[in-house]
Structure I
């Protein structure tokens, strides 16, 4: 007998073949399917009149079939079938290519609901390949859920499987305490899940969503508070206050006020009784590495080792070289530890780490391996936090008694969102750029200007500079028509338009050593142009690169575009970013023009959140935290605040959720965070 934890293949209508398709969506059990909510609904309760239906957006009309035209063969060998339908406001032409069976099912004189995107003009309106439902079907199910699909899994099959899974919905435990349901007038879990998959009406759906949004944010906040309290319980590396002026005076330039302020907050944490758990957040070029260097210097003067974890080998080498310049004059030995080192080099590094000669260890994931033993690790730093989850931070912190932890991110995040994403961390913000950093000019052009743009690139290369060209996908089969694939673009556009120039190719499917080698060649000036996917966004410093070209710019969030733009403008020469898009949407063009006139990453992040939602900040990796299924961090901030307060109240009374009445809640929090790899 199947239950919630049974494989989805045992559900009626699934089977082994479709089970593999569902696995691509992260759905393996019946529980997973029930908790995979629709992304939207087709609402048949309020159909538009034909004359009033909007163009080019999904909408529904209710119309009566007038006549069916015989199928006819058209140019290209396709068969066109048309049906005319009407209501009191006008006539609608329904068209199908090579699908005459769809029209044959319709009965002249009968009324149906047609859903799709209206095209045409005021005198001739047309709907191509509409979804068709009878009045009886609409009466039985007025809302049709639409799920996040995947290739080979038809939307109708996915919806039917979700309906079949509702037979098990009453087995779901309700993690919310009964008093919360009563206080906020929320339906029980099973009722809410049933309603979100098969709502009876608007009120039914609204109540279900309100409850599920609250539950999601409540569980998230409890999990974050538990993570935070685990860190607060442990003893930290004790440090004493010291004057930082010797470090500041050693610099060739004065630090910004923001750098001094952030360093002061970090030092205060390092001298506290509990271990530091802090996020250092700053825009591209704001000088986070210098603040980290000051913290490492402070720890070294107190007799403690530090470790810095970087997401790539080339970035680790860059950090090691830069930090050695800053710290070795003070006697702080900087040791590199990366996977590509020779065995003899690694042996020497491990010995220096173990006996304490290595005052700072800079490395990649290699630092997390069991063979790395520190003598007295007091400060752990994670660079580019969004490449590491909570679990990786925990592994690094596990290298000592509970070292102080500093994580750095170049992704500017509005504070509300930051508190949710990094709720287990305190936050310091660098909101000033160092003096002398030149602004990056940003232009938006269409593909018609591409050849002219390549002429500009050639002049930049002739002047001794380098350029990045970023495409959003690797191969043609991964993208929509018209979207630039990096492999094809490299071979068919970049190389022919820049004959004689040294052009490199970089993408995520290459082996790490291959990627590092291409990046090394570009960094050392052996390549003029780097054609790449977004794998170059992490902060490798190439001061000679002056141009960033981004193809299909509409495919990226503004925050991602801002990050890519920050790869140039790191040297003395003027730099620019060129956004290329042929998208005709006014909203898309407005977004890209906004970036052309805005250099403030925090303003960009706010605009992105307001126009696109939180998707740019919460990708698949989710920063080590669980993926949000229903909550919208722009719309649901009020619910978030309530959930935070309720979570605090609950944990004040039951700090570890050991009360038997909270067993279901504890299980759900653990399941949620285990999925994200955060509570290990």
Structure II
């Protein structure tokens, strides 16, 4: 696998540390190593042994003119005059005889003359006759399977045996990656086909799902990520397998198929408990969405027979009480009775406001029996199935979160927010999550206790923080109370040796920013530091890229228009290669990869927790820190897709 090749979709960013390439820079002379011989199908293809091809690669940030260049064999055949240009971080394909040699890739140049099957020496020279790169033998490749010889590292001589490997990725003519970059880490983003490559039902399994594309060319052997995945299907699959219990914590829900799956399980006699986040119904940002959610929640609360107080009802609990929607037309659309009058009509204090309505979801109560306001967020999105499966991640169970629109949902088009899900089969981890769920629920029974329940900042640190799943060390932290972001800061400070890559929706925590700054440039001080060699790459959601409190401001060395005591904006002296996302909707992940492409305890941080004061100290959240090279590699494949799409350069070490 070509572990070094770069994929770039460079975009012009209007930040002060990046300068656009001038027209005069776009085609320039090269020096040794600026263009390399990257792949050779010396054996031809499955179509014909005569269908030989050669790939060149430009690892620089500038387009390079190949006018006057030559690629010559020592024995005189082939002898090729090059022309045209090779793009920055791009490829140049030479096909023998005609452009049908590689049937599905357009040649940059066709040539004549056969390569020998052994002891061939090739020399690449620029227009002045200076040698730029050489290969002096076929160190890899397979004539029987028609697998091309691929270079490993462009910075290492092409005349080094260990710097070549035999291709393992299939293409139309055998095995290789003729400019498609599949094994070079190039985009699988051209396809929206669901890829379920690594799914296990065994005890100790950890399945990771991405709803957007991933670059499977960066997969370690047999470890291709699951991508373009319909997360709703995976959740319903897990719900449908439940035989005894489902504990379901949801920030928001409006997917009818998920609602129906839960209702059906309750009707079968499975114990279903739901903790849902309440919203301020008067807030215009939430009003319509919260109304829709309450209609779906009432469907669950009534069960399949639409009657309250029967065996198929799902009990729902919240951080603040919910009152039934009164609109008859909307109730009819959801198959609900025309009036919610069979629920008690109450007048009670919610926060500091007296509120009236038909109460159908009870909530955590203050000591005086009144309710907390819905200002804090029960931001979890997890399910515990049969006390053995845990399904969690960044994905809200919503149309927007997965499909983007009702029309897309009807056509199974995944154009929603970028998300990830991790599901694990671990009774030990399920027990930890159940302890957290019961603390929010207020009891261990099917009946919640409003007086005993604790949500948000009233929770305590009462769960184990480390479990072993299939031989993998997994840390688990909940907010608030467990200082999850503090544990991330410690992880960066004490355990990160080589790199930290991240995709983040919202990041304001200063300590975590500062620890990463110190790794990057050896200083905690504003505009001070020298690059250490530690690698930082990241993508921020566009919603917060220019917010004064965002880590993106400091990492790019910009000066915020506002300041805050808790966000002193310690700018980095050496701006990091971090980018604003290029997603069609929101970049919703909260993911950090530590030493993902090394042997130094590759680790990935995942979950619902944004790296902020709210995420750490106020909201209900969950975070997993998974120490495992295979899981980290799957997240790396997805990260590279997001990073290259945003304009970042990939160069694996």
Structure III
């Protein structure tokens, strides 16, 4: 019905189809036992369910990085890609997070630890935490993620002082119905379930009933002479349990309050004063299970800015993580089952790490570094996502605008290489996958060096994507107010320069360094703009294809030690070494490395052929650049460079042709004129000087 006005009946039917079929239906305990036998995974604990959730939405293994990418983060299928995460570092962090959850699912120890996401402001850790909560809600609505809890019913029939308003009471902690079985009988059922279970973990459950449910069970068993079957048949209903943060059900977010007003009851629950007059003090029925740990049971507890809490307040987390219990005031311990996730920024982490009194808490956390993105093209995708998700004015984003913004952000996050022969921009390009073998730059060595130089890890400091995104937004609105229909890299640079010192998260002592990085980015953009102008002046796709085919014919003949047919005479001849070197020298491939380069290109062509793809030099970035530069050398003698020195004096026909050529590269007409003015004169001057 997309694009059509839907009636209320149609909207209602859509909603009905989205609701799990058994959401409202009450089932018997006998039915639940049968369901467990058919699908033992229903009885999973929180870590096991969350671990399976990540796999449920799809995975893809990145062999080069040795990282599993989880599609809920790399593609965001249920939100049409609105929350996609980019960057090798981010997916490494997510991979590490999931590994800890999966280890906890197997009972290896991390189930008793707080998963602490540590990163700088704006690195995306909060958004990832948010996404996990949304997917957990969705997963529990699906058949693969279903879970159940129970209600006590008809209580006033048996318990004399039971408030009629409490005739039916839902399990206060949303516990699994299996905890209604005494431990010995429960173990027998679980053993049978594990024999049927096809999973990398085993089902376990040694929880005690919460105090209120324990009270009801004891009262009912006493009434029925310990006839458990009758109790479960007459007074228990099994109901579907769906996670819902808005209803504080199996998902809870806890935010720090004013230190003076922090109260542990926010975590563990408090007396229900409206029931005190009915049941009396210390009666378990007079307790309000509204603490954050209570609400998160069976699911996810998310602690925002966790280390901003007072030291004493964090003690509750010790039992919650290690012993998986909470201890409300004037109440017995309550068992909990949840994945506890915390988030914190660098200053709070440094403060708590050096506090000897926090040793026990620190020992119960598993730190997961969540740095900034360090690949500038992935960083640029964050900004494109921002624009894609917004109501952007009708404005054309010029080539290189997002990439150069990303490059600036990445430069502020990288550690200066200890090898003086490698510049910071070269390092950023290496991280981005632009490794030129002739430069002999070892990316892995650079990454190891960066982590050694950084206090914690590379990427934990610098300018956030949030700052850059804000400045891009300002540049867009400024262009709109000025009546400009395009966003160029130059306008983005200007906004960076104007607002760096006004941003609260950027330290004053960093400003000069960041201004220097901005100048380096301007230089990089200048080089790229010059390449684009040269491309517009001399580009000929058919000629590049022909020269590419000729190059590959001679390369294959050189490798196979055979001859090649001459284009003009048709006679067989030796590979044209002069022609081969004229292409390779455009990439500064030295003579002693030519064999490596030729073999690399030949392997690429062979691999493409096996995949059924025809040869196209446009698909190989290094070969394309070499051929374009050779074409430029061949054709530049026929270009009127004098006219380019002053773009305002260009002949209309020449200007129009060059503008059209730039438009074919992705520029708007206005943006093409700007880049001609910015880079055209530079191209002309360099050629006229020669």
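Any read-out appearing in this document is the output of simple, stated calculations on the displayed coordinates, not a laboratory observation. Quantities reported herein were computed from a predicted structural model and do not represent experimental measurements.
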* Structure fact -> With log10 I(q)/I(0) by the Debye sum over Cα atoms at q = 0.06, 0.07, 0.11 Å⁻¹ computed for every candidate in I, II, III, -0.43, -0.58, -1.28 is reproduced by structure I
* Entry that produces -15000 once helix-only ellipticity at 222 nm (-39500 (n - 2.57) for each DSSP H run of 4 or more, over all residues; to 500) is calculated, selected from I, II, III -> III
